[in-house]
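So, here's a batch of structures to check.
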Structure 1
Amino acid sequence: MGSLTQIIPLILMFAIFYFLLIRPQQKRARQRNAMLGQLKKGDKIVTIGGLHGTVDLINEENNTVVVNAGGQKLTFDKAAVNSVAGEKAPTVDTAKSEK
């Protein structure tokens, strides 16, 4: 009985970490991988660095994306794409935050 009471708090802590930290992070990673997998030519994107542009070419062989931004063609790793314009991004309700 004594060793069981020592193990129960550890199990509870792991369960809390799993449901509050690990599981949501895995869900975000799956969503990001799905977004990168559905990326196609002509999509308007925003890179992690904040560059806005349009996808010109996707090279699946070495996981790069050629982005046309203001007439300039730039090559990025596919992982540098942060979001696709037009997709719903998490928003902050400004009416509630101003009060």
Structure 2
Amino acid sequence: MSLDKKEVAMLKFTHVIDGLFVNEDFRKLDSEQLFIRKKMDEVVKEMQQLENNLGFFSNAKDDNPLVLNVKNRVNEFKEDLEIWKEKLSYLRKLDY
């Protein structure tokens, strides 16, 4: 099986959420929504901080290891944010 990070995360998440839904544990589902929103806020703040820090390296070349590291971390945060958005979307589709 060759699943990417997003697919694996969503499979695990949907399995857990479906179990909560079947057991009608709506309080935990609400709690999970709140948790996901908080994580999304954290990721956005981290991305903004890193992008702000990149502004201080305006004179640095793009092949600078520090700049490359920050850009890679921003890209990782963007991927994580997409996963969190997809999880929240899945939760919102459940009618409970």
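Any read-out appearing in this document is the output of simple, stated calculations on the displayed coordinates, not a laboratory observation. A quick note: this is a predicted structure, and the numbers were derived from the prediction, not measured. Cβ atoms are built from the backbone, for glycine too; each structure is taken alone.
If relative contact order in percent (Cα under 8 Å, 6 or more apart) computes to 20, which of 1, 2 did it come from? It was calculated from structure 1.
Computing distance in nm of label points 7 Å out along Cα→Cβ at positions 8 and 80 for each of 1, 2, which one ends up highest? Working shown, then result.
Numbers: 1: 5.4; 2: 1.6.
Once distance in nm of label points 7 Å out along Cα→Cβ at positions 8 and 80 is worked out for each structure, 1 has the highest.
Computing FRET efficiency 1/(1 + (r/R0)^6) of positions 24 and 64 (r between Cβ atoms, R0 = 41 Å, to 0.05) across structures 1, 2 gives 0.90 for structure 1. From 1, 2, which structure was mean projected area of the Cα convex hull in nm² = 11.3 calculated on? Among 1, 2, the structure yielding 11.3 for mean projected area of the Cα convex hull in nm² is 1.
Match the computed value -11500 of helix-only ellipticity at 222 nm (-39500 (n - 2.57) for each DSSP H run of 4 or more, over all residues; to 500) to one of the structures 1, 2, and report its label. Going label by label, the one that fits is 1.
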